[in-house]
Structure 1
Amino acid sequence: MRIFFLTLLAQACLAAERPNILFLFTDDQTYEAIGAAGLQDIDTPHLDRLTKEGVTFSHAYNMGAWSGAVCVASRTCLVTGKSLWRAKDGLEQAKQGDQKLWSQLMTEAGYETYLAGKWHVDYPADQAFAHTANVRPGMPRAIGGMNRPKPGTPPEDQWKPWDKSRKGFWEGGKHWSEVTADDAIGFLNEAKDDPAPFFMYIAFNAPHDPRQSPKEFIDRYPLERIQLPESFQPTYPDQNGKAVPIIRDEKLAPFPRTEHAVKVHRQEYFALVTHLDEQIGRILDSLQASGKAKETWIIFTSDHGLAVGNHGLLGKQNMYEHSLRVPFIISGPGLAKGRVIDAPIYLQDAMPTALEIAGLEVPAETDYRSLLPLLKGEREENYQTIYGAYLKTQRALVKDHWKLISYPRLGKFKLFNLRDDPHEMDDLASAAEHSERLDELTHLLNEEMDQQSDPLAQSSR
């Protein structure tokens, strides 16, 4: 009996010293797709509430990808703490037992670790977490949904996001976002009486396509409410095998893009985000009801952004802001409410941040940096430059408010002033007055490629 009491006491002390961490992760959510950002006419009341209660990092980036499935690279970087071209090796080291993944470090520290939803990392989820529920693949597989809407399609044959016979998010009878929220709420109900701290990794497949949600959410976005992106164009001039690829994501709508098609895809995308927001609201309400909210840190972000009609593109396999940047919100005990930090970060900074919140030492080999020094005002920036890459066909570098996009196989550069031209519509690469800026960023990109063990840098030697 005495041993049992001492065990409970030790667990209680651990819980008091180490707060809970709730990590909310979405798929394909661009930084613009949150109402509180004020950039789009979109309804996200629960994420807006989280924004008011926490701190927003307005310039959170994903590094890019080594494959068409950008989420695989993003998530592998996140759980290993390794940058883009080192993450695969980090995962192999974890498989060999020579490195611990994010969740495994939390488990070793006494946290109850829990995964619900999308994993999509080449490592067994049930070995990465102590508890799992409804672990999902990379994306729901729907019947149809490609190359649409086509002109002249009869109404009865048009894609209907609420049609459960199309499967996809409706596979199993209940929308996957709702199932993931149910699982999270179920775990919170169990955890409310457990003295051990928890680390919850709640990963939604939404708003990745297929863009399916209940009809009431589609009805909230009549097409007359949908605005075309400022950078809308029927085709992207550098869309080819040597630059921006024409792969599955881009084939969701016909070529050339029409205003109607882009509006339909944005209508369904916004509806799916709003439906997702409702599920996040259910989780936040359940956390509050559990009595654990005051001792819980919440980190919300997404694995990468999405074009959804910007620049004539639909996918995320490009280096524009709409595809590299994501929303990033963090709330926790003692943090200022409603604050916005515009220092650029990587979304994978969430990993060392969570470890530091938990009072753990961040492994020396971690490539990303905790956000706590920024939150405490101890540091003004995490990175002087932001690096982006996609396969061997695209590279990018952001410094201050300038951005360089490189297409190595085309021998082509694009230069944008993000402060004056946030939609990246005015390419300044050929402007004589910006030649020094172009040279500077090109030099910095080459340096960054060396530092990142970029295969293009290696092959050029």
Structure 2
Amino acid sequence: MTCPDGGPTPLYRIYESATRLLVPLAWAAVSRKLRRHGVAPARMHERLGHASLPRPAAPPVWFHAASVGESLSVLTLIARMGERLPDAEFLITSGTASSAALIGRRLPPRTRHQFAPLDAPGPVGRFLAHWRPRAGIFVESELWPVMLVRARASGARLALLNARLSDKSLRRWGKRQGTARFLLARFDLILTQNDPIAGKLIGLGADPARVRVGGNLKSASAPLPVDRETLSAMNAALGRRPVWIASSTHEGEEECVLAAHSALLAQHPDLCLVLVPRHPERGEDVAALAAGAGLTCARRSRGEMPGAGTQVFLADTLGETGTWYALSPLVFLGGSLRPIGGHNPFEPAQAGAAIITGPGHFNFSETFAPLIAQGGAIEVSDAPGLAAAVAAWLGRPGDLAAARRAAGDFVAQGRSVLDDVAESLCSALALEDGDA
């Protein structure tokens, strides 16, 4: 198989040369981070391209995703493709310890996980020599130049899945359009989340014949897992108290959430807030913010449960978000009160919750716009607005029930995306041809 037309640009050659020199520094940084999370040395060396698992008999179909959310969004797709391709083997790579832990608990059949190699010729070369993937599928905006170019040169067909492009990325690549065109030409298929993103990628030089609108894969992901034992214990501890969730909050947002909760307590003195920071390691700082706001707090990371006087339950652990969503019919989704981009609204909607968001959800604008229009979510901009939105739904159960139904209907509309994406990938990447 030959590579697409268009040779490496001078900028790409400079980047490739620089990565050779920077591998020791990059390795020092990533290995230190993985070590802090208790990752075994053999697994840490996967980032240098040294595999810790044997290669399967059949060349695997390789998925690469950077974040936890991206990783989990493709596991349902892998399971569906595994049903369609009963002899196929799968490999999923990601970069963080948290993603590895979550993926490891939810791997579909015939699937294995490895940490992604550093984007440099040595690590990428070792990775490809061992795994020899028949196809590579990159999720969302994760474009590592050396990985893309070397994988395509090895004969693997490539796809970009759930593609999105922020305005900042568009401006950056627009200044390097020749290199953008060269990298985008490595893909046999680019599936975007919406028409505007498709247009932007074509404007950067992507071949229009290879660009299709595929919808948002996260709409078809399996619901987050729920630990029934923990859920039962929480329900027993909370009793009949009303509960609301603030999930995936970032630094600078918790102050707003806690201020809203303080205001809500004046109307609902037994109300409990379940606060789920995006990064659980910030638990100590968030607990200090709650104390500074004069609110009593119990912490999940310490094995505590909410008591009768607990006003904030700080869920500062990893992998339990689905359990917290099952506690309450309304969820504020963070990463949106500041210009962070927001987080995946399909997860709380799948759990049966109505959603509140801030205005900074630009990474999910194509999702939130129709979700808000259909009544499954509302947008607020500050603490008073957040308090008012929660109070309105707490005080009008009929309106909350209608919003929950609208969110559920919105999720149901997206479930056909999964089969369409699987069909597009199998066709463009020749996965049903039987050629390794």
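One of 1, 2 was used to calculate relative contact order in percent (Cα under 8 Å, 6 or more apart), giving 24; which? Provide the component values of the computation, followed by the final result.
Working: 1: 24; 2: 13.
Corresponding structure: 1.
Have a look at 1, 2 and say which one yields 18, 14, 13 for semi-axes √(5λ) of the Cα gyration tensor in Å, for residues 317-388 alone, as calculated.
Values: 1: 21, 16, 11; 2: 18, 14, 13.
The read-out was computed on structure 2.
The value 35, 28, 20 for semi-axes √(5λ) of the Cα gyration tensor in Å was derived from one model only; which of 1, 2 is it?
Label of the originating structure: 1.
Here helix-only ellipticity at 222 nm (-39500 (n - 2.57) for each DSSP H run of 4 or more, over all residues; to 500) has been calculated and equals -9500, so which of 1, 2 was it run on?
Values: 1: -9500; 2: -13500.
Among 1, 2, the structure yielding -9500 for helix-only ellipticity at 222 nm (-39500 (n - 2.57) for each DSSP H run of 4 or more, over all residues; to 500) is 1.
Given a value of 7.4 for mean projected area of the Cα convex hull in nm², for residues 221-292 alone, calculated from one of 1, 2, which structure does it belong to? If you can, show how the numbers build up before the last one.
Numbers: 1: 7.4; 2: 6.1.
Here the read-out was taken from 1.
I have 21.2 for mean count of other Cβ atoms within 10 Å over residues 269-276, calculated from one of the structures 1, 2. Which structure is it? Working shown, then result.
Values: 1: 26.8; 2: 21.2.
Attributed to the structure labelled 2.
Bear in mind these aren't lab numbers, they're just calculated from the coordinates by the rules spelled out. Every value quoted in this text rests on a predicted model; they were computed, and no experiment measured them. Cβ atoms are built from the backbone, for glycine too; each structure is taken alone.
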